[in-house]
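Below, each structure is written out as structure tokens.
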Structure 1
Amino acid sequence: MARVAVRRTFDVAVPRRVAWDRLAEIERWPEWAPHFKSVEVTPPGTLGPSSSGVLHIRYLRPNRFRMTAWDPPSGWEWTGGLPGVHICYDHRFEDAGEDLTTVTFEVTLEGPLAGVVRPVFSRIYGRLIDRAIPRLQRWILT
């Protein structure tokens, strides 16, 4: 059973479509998320319903992902994992005002090692996301 490991909700001072379009530029994520060394997406460029790729995360081995849900401009979901752990990354966008969007990042883990990995993953990834969100809020405005 998948259980939430990390959930963060925050606002960005742009309309939902702008927030969506900026975050869909995932090859640029290292600009606001220093825990990413680089991001590769196939096909190259903006994220799409058939996208897959590799997240190169500092201090970890590359994490492959593939798109599993695509609902512009409300959200997308991709899955990846580690040996023994299936990881689902959900990205949600909601209108919160005329020029304000609420973004929710939710990460769930399942698989035979999820119970062992979840507490460590939650602590480490949660800290990384907490540090990255203020940078993302500024980056999205550029």
Structure 2
Amino acid sequence: MGMPRYPIVFLNGASSSGKTSTCEAFQKLWHDPTYYTSCDKFIFMLPPHVLQSDSLRPDALRPILSAFHHSLPHIAAGGLPVIVDHVLESEQWLIECATSLRDYEVLFVGVKCPLEELERRELARGDRQVGFARMQPERVHRYG
């Protein structure tokens, strides 16, 4: 008998919407040890000067996020439950994730938060690019 195949819980929502807190709560509540991975873990492999540059960031994000999408089935192959935290800003990202995970049962969860609260959290954290809270909610849920 092979390793069990758990469904993948895939949370998608705007930055500061509560995805990380929800993923960490799932990890604590799940009986089995659970992998938690996020697009942020890959994005923050880039140096701060790239992440803070409107001219450098877009071209640097595309390949690292594609690598994240393609890594998901390899993470799931480890045999433990997987929780994914993502900000699906483009249809291409959703297609890459769905294609990469085509052999797995995936529960896609839209995490939503009122705009006023997103903006409050964005400012309170101090480590977020101001304006993402206003820009992202409509974009990240556009593709279902």
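Bear in mind that the values in this text are calculations on the coordinates, not laboratory data. On a predicted model such as this, the values are computed, not experimentally measured, just so you know. Cβ atoms are built from the backbone, for glycine too; each structure is taken alone.
Here P(r) over Cα pairs in 5 Å bins from 0, in percent, for residues 6-45 alone was derived from just one of the structures 1, 2, and that gives 6, 19, 20, 28, 19, 8; the source is 1. With distance in nm of label points 7 Å out along Cα→Cβ at positions 14 and 30 computed over the structures 1, 2, the top value is the one for 2, the highest of the group. Between structures 1, 2, the greatest calculated value of mean count of other Cβ atoms within 10 Å over residues 102-109 is seen in 1.
In this comparison of 1, 2, the computed figure 2.0 for distance in nm of label points 7 Å out along Cα→Cβ at positions 78 and 110 is attributed to 1. 1, 2: which one has volume of the Cα convex hull per residue in Å³, as calculated, at 98? Matching structure: 1.
Can you say which of 1, 2 returns 13.5 when Kirkwood radius over Cα pairs in Å, for residues 22-93 alone is computed? Computed on structure 2. Supply the structure label, taken from 1, 2, corresponding to distance in nm of label points 7 Å out along Cα→Cβ at positions 38 and 118 with the calculated value 3.5. The read-out was computed on structure 1. Calculating relative contact order in percent (Cα under 8 Å, 6 or more apart) for structures 1, 2 picks out 2 as the one with the greatest value.
Given a value of -14500 for helix-only ellipticity at 222 nm (-39500 (n - 2.57) for each DSSP H run of 4 or more, over all residues; to 500), point me to the structure among 1, 2 it was derived from. The correct label is 2.
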